[in-house]
Structure 1
Amino acid sequence: MPNKTANYLLSDGNSLLRIKKAQFRRQIPALALLLVAFLLSVIFPRARLYTPALILALAAIAWYLFVGACHRFKQRIPLPEPHALVSPIQGKIRYIRSNNEITLIKIGKIMLDGAEIRSPHQDCRLEDGSLTIPTPEGKISFRFNIKRLTWFPQPDFSAGNIIGMLVGNGSCTITLPQAPELRVSEGQPIDAGDTLIDYVQTLSPAARAEAEESVESGDVTSTEP
């Protein structure tokens, strides 16, 4: 459960622990390589293995630090404004494409960007590996293109809270209905939890249930004259 102060959101400790555990598991091979280098220098001190052992040790240390850098996260972020839409990941805005019907935003992530996935809105939900938010104009969706992606079990979808993790290069494509006023521009670096849109109107629980029931029953009302 995330904690809130006057200005900051403190991330859920269990979510941060999951990220650290994943980091430690992926650092085990580096530690094993460092152990091998140490044993080579101790067991065979006269076999002229000092230089190879030193190279192995340096490679193991570099590997260990690199894995740690790939699992970086922020323990606290600025408290999201009520009803704002925030970025789920850290990265860079690769492009923004818009017409009268939809707007597409693609956020690119590199290896050394933060590992956390944050809830973009309190009304979002996870559907088939994508985050969606129902609005009167249509669904807002967040699609992730990355191999190492993990969703945490029973996440708290409070805006800005950590709900999963992703490691490595990848991207997140955001689909917005219509052409809302954005707080971001192409080429801009962005952190997980930064504001994309100041205000998003979502469906009430009753309207959402009615819309889902209509879709499931196949009852589609024609809008043609």
Structure 2
Amino acid sequence: MSEPGATSRWRSQAAFDRIASVLIGVVAILAAIFAVQQAHEGLAGTRAQVEGARLAADAAARIAASSTSGAAGLLARQDALVVGMQGVSRQLAGTTAGDAIAVSIGSAQVSASERLTTAIGETLATTGGEPVDGYTRSLVNATDDQIRAVVAEQNRQVDLADAAGSRQLVAVLGLSLVTLAGVLAGVAAVLGRGRAGWLMLAIAWGVAAVAAVPALGWLLS
């Protein structure tokens, strides 16, 4: 028959081994979770960064194309207006001087200004039409509201990238804690069921519990 003390020591060692084995399993599960989280958040951050860069370039292209088109139309209208103002001035001068030819020339200039203004308006109305492709058309005809919407989405993608980066750092920290818990569990196994071994095992469980909080938070999010 075995001695009661030997039986007690065997049971204590068995309990120590079981607790240590469960801890190793928990550490392995947490390590897998954090590895998946790090990979997932890394990909999500990369996608958001790429999309943010694309939207920034798209907004810049829309601003440049639409402003160039608008400026060209404005300059053309100003030129037509100048012709009309010159015609009115010539008409007034010709009327004052009794110069019928000057009046006729001025009238022709005013008429030309009106026709030029109409032609410019018709031309601007077809800006971005065939054979211009759809994307170029969207750039040339971009409105302020559309540009603001692109900028807002670009900012949102930047925020998503920042958030993914923060979660990725949490995953790295979690992996570090899990690694520490595994090392402590190994030290506890070497020390055995003595006071030092149980202390190391308790500390390892505490570290693993701390690491489990962000892991569960990520799984439930």
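Looking at distance in nm of label points 7 Å out along Cα→Cβ at positions 44 and 100, point out which structure of 1, 2 has the largest value.
Between 1, 2, the highest calculated value is found for 2.
Comparing structures 1, 2 by volume of the Cα convex hull per residue in Å³, for residues 148-187 alone, which one has the largest value?
Comparing 1, 2, the top value of volume of the Cα convex hull per residue in Å³, for residues 148-187 alone belongs to 1.
Which structure, out of 1, 2, was mean count of other Cβ atoms within 10 Å over residues 84-91 calculated from, if the result is 24.5?
Values: 1: 24.5; 2: 17.0.
Derived from 1, not from the others.
Please compute mean projected area of the Cα convex hull in nm² for structures 1, 2 and give me the label with the greatest value.
Values: 1: 16.3; 2: 20.2.
Structure 2 comes out on top.
helix-only ellipticity at 222 nm (-39500 (n - 2.57) for each DSSP H run of 4 or more, over all residues; to 500) computed as -10000: which structure among 1, 2?
On the way: 1: -10000; 2: -33500.
Attributed to the structure labelled 1.
Here mean count of other Cβ atoms within 10 Å over residues 68-75 has been calculated and equals 15.8, so which of 1, 2 was it run on? Show your work: numbers first, answer last.
On the way: 1: 15.8; 2: 13.1.
The read-out was computed on structure 1.
With relative contact order in percent (Cα under 8 Å, 6 or more apart) derived from the coordinates and found to be 23, which of 1, 2 does the value describe?
Details: 1: 23; 2: 33.
So the calculation was done on 1.
Read-outs throughout are calculated quantities, based only on the coordinates presented, and are distinct from any laboratory measurement. If you're wondering where the values come from, they're calculated on a predicted model, not measured in any experiment. Cβ atoms are built from the backbone, for glycine too; each structure is taken alone.
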